[in-house]
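Next up: some structures, all given as structure tokens.
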Structure 1
Amino acid sequence: MFRHPVAISPDDIDHMGHVNNAVYLKWVQEAVVDYWSSVAPPGAVAQHLWVALKHEITYLRPTFLQDNVVAEVIAEKVEGARAYFRTMLRRGDDVLSEITSCWCCLDAATKRPARLAREVVGRFLPTGQ
């Protein structure tokens with residue numbers, strides 16, 4: 001599991017006094033990309049880009065400006081050029097939201113879908129799935 005601290009700004013707060021739902025997408029993108037950058041070798045990071053194909057968010061508790069939030073990211077599987085992640089946004093022991101997402105790996109030069117080398121996948125998934 002990868003842990004990514006989340007920064008909450010006053011602009012993230014909506015008319016109801018809590019973080020707007022759309023901001024969660026920004027947080028998930030930041031967390032997954034940070035995970036990729038911290039786990040993959042520098043050459044793989046330079047050669048690949050990621051685009052989100054699908055996010056499914058379950059909102060469990062509201063998030064407020066003063067909250068200390070951490071995104072916990074787990075890579076669940078890789079199939080071809082697609083990677084599937086589960087992210088939980090937490091405030092201490094409280095789970096604020098659960099997000100499942102599917103991402104497509106692209107070749108940075110051609111912008112076409114690209115499979116990751118088995119050794120790179122192994123850095124995310126110990127079984128190299």
Structure 2
Amino acid sequence: MKESAGVGLSANQCGVMERAFVMYSDVKKKEILACFNPKIVETSKEEISINEGCLTYPGIWLMVKRPIAIKVEFEDEKGKKHKRTFDGLTSRIFQHEYDHMEGTDFTQKVSRLKIERAMKKLNKTVKKLQKSK
């Protein structure tokens with residue numbers, strides 16, 4: 001996660017089939033939160049679309065609609081249970097990593113057309129970079 005400038009990483013993205021992920025609970029301070037057996041127990045009705053990227057799909061950015069706030073439960077690395085409410089970026093990161101853990105990724109939350117457009121944009125950027133070398 002750190003080496004790739006990511007903000008979260010699910011265990012199954014690394015080939016570890018456990019219900020767990022790590023994420024920054026505070027991106028600016030780089031505070032890492034480990035979540036084991038997490039659950040989203042409540043979501044806000046209000047949603048927002050924000051550009052998301054993913055370490056699984058480097059260079060692809062997609063507008064994904066998600067609830068603004070969530071209430072969650074999880075265990076930390078010592079087995080202590082936590083109940084927290086997240087909003088903003090922290091909520092988005094938790095939901096993104098939770099989806100990975102559940103076998104879903106952000107490309108499944110948008111239309112095929114949006115994915116194709118994002119791929120074309122990435123390909124144009126790569127070609128520009130190659131020409132400038």
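From 1, 2, which structure was distance in nm of label points 7 Å out along Cα→Cβ at positions 39 and 87 = 2.4 calculated on? This figure was derived from 2. Output the label of whichever structure in 1, 2 has the greatest value of distance in nm of label points 7 Å out along Cα→Cβ at positions 71 and 103. The maximum falls on structure 2. Looking at structures 1, 2, which one was Kirkwood radius over Cα pairs in Å calculated from, given that it came out as 15.8? Label of the originating structure: 2.
For FRET efficiency 1/(1 + (r/R0)^6) of positions 95 and 111 (r between Cβ atoms, R0 = 35 Å, to 0.05), the highest value in the series 1, 2 is held by structure 2. Here relative contact order in percent (Cα under 8 Å, 6 or more apart) is compared for structures 1, 2. The highest value is that of 1. If FRET efficiency 1/(1 + (r/R0)^6) of positions 7 and 47 (r between Cβ atoms, R0 = 25 Å, to 0.05) computes to 0.30, which of 1, 2 did it come from? It was calculated from structure 1.
Each of 1, 2 could give distance in nm of label points 7 Å out along Cα→Cβ at positions 63 and 79, but the derived value 2.8 comes from 1.
Coordinate-derived values only; no laboratory data. No experiment lies behind these values; they were computed from the predicted model shown. Cβ atoms are built from the backbone, for glycine too; each structure is taken alone.
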